Structure I
Amino acid sequence: MNANLAAPFTEDEILAASKQLGALKAPGPDSFPSIFYHRFWSAMKKEVIGTAKDLYISLSNLQDLNQTHIALIPKVAAPD
């Protein structure tokens with residue numbers, strides 16, 4: 001039983017946890033509701049899973065992560 005609790009997170013567990021968040025709730029200072037992550041999971045999957053696995057290895061980054069703001073940078077052919 002302890003081995004199960006101490007095992008690293010799987011991709012399925014991380015996805016399941018993200019889907020448990022209320023779709024229109026804003027869990028942090030970035031003001032992105034959970035539905036944003038649900039809808040764009042395929043684009044953000046690698047970064048979200050990587051961050052969760054990094055936190056598993058070292059919880060010391062948790063405070064810094066809580067102070068993080070996410071900014072969207074649109075990809076356009078010719079910026080104004």
Structure II
Amino acid sequence: MREPFEFKEEHIAGAVNIPLNDLLSCFKAIDRSKTYIVVCHAGVRSVAASEFMAEHGYRVKNMNGGMIEWTGEVERGLK
């Protein structure tokens with residue numbers, strides 16, 4: 001749930017980015033059989049996205065604190 005420039009700066013390995021503004025137009029194409037961990041920069045946008053997705057039948061977990069609180073390794077750039 002990050003803006004493209006934020007995702008390019010750093011992201012968790014294997015992450016797929018869908019900016020919050022794009023979620024409404026593409027959420028129906030997201031596989032409902034999987035569980036998703038939703039992340040943004042500080043944990044605010046991801047709360048909104050997690051609630052929206054949960055209301056539409058998706059299994060989601062919000063990563064509290066977002067990338068600011070992430071202590072694991074990150075990738076930089078787009079691959």
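Some points to look at:
- When helix-only ellipticity at 222 nm (-39500 (n - 2.57) for each DSSP H run of 4 or more, over all residues; to 500) is computed across structures I, II, the figure -9000 traces back to II.
- Per distance in nm of label points 7 Å out along Cα→Cβ at positions 40 and 64, the highest-valued of structures I, II: I
- Parent structure of the calculated result 14.5, given that Kirkwood radius over Cα pairs in Å is the read-out and I, II the choices: I
- With relative contact order in percent (Cα under 8 Å, 6 or more apart) computed over the structures I, II, the top value is the one for II, the highest of the group.
- Computing distance in nm of label points 7 Å out along Cα→Cβ at positions 8 and 24 across structures I, II gives 2.6 for structure II.
- Structure responsible for 2.5, with distance in nm of label points 7 Å out along Cα→Cβ at positions 32 and 48 calculated and labels I, II on offer: II
Read-outs throughout are calculated quantities, based only on the coordinates presented, and are distinct from any laboratory measurement. Note that the structure is a prediction, hence the values are computed from the model and not measured. Cβ atoms are built from the backbone, for glycine too; each structure is taken alone.
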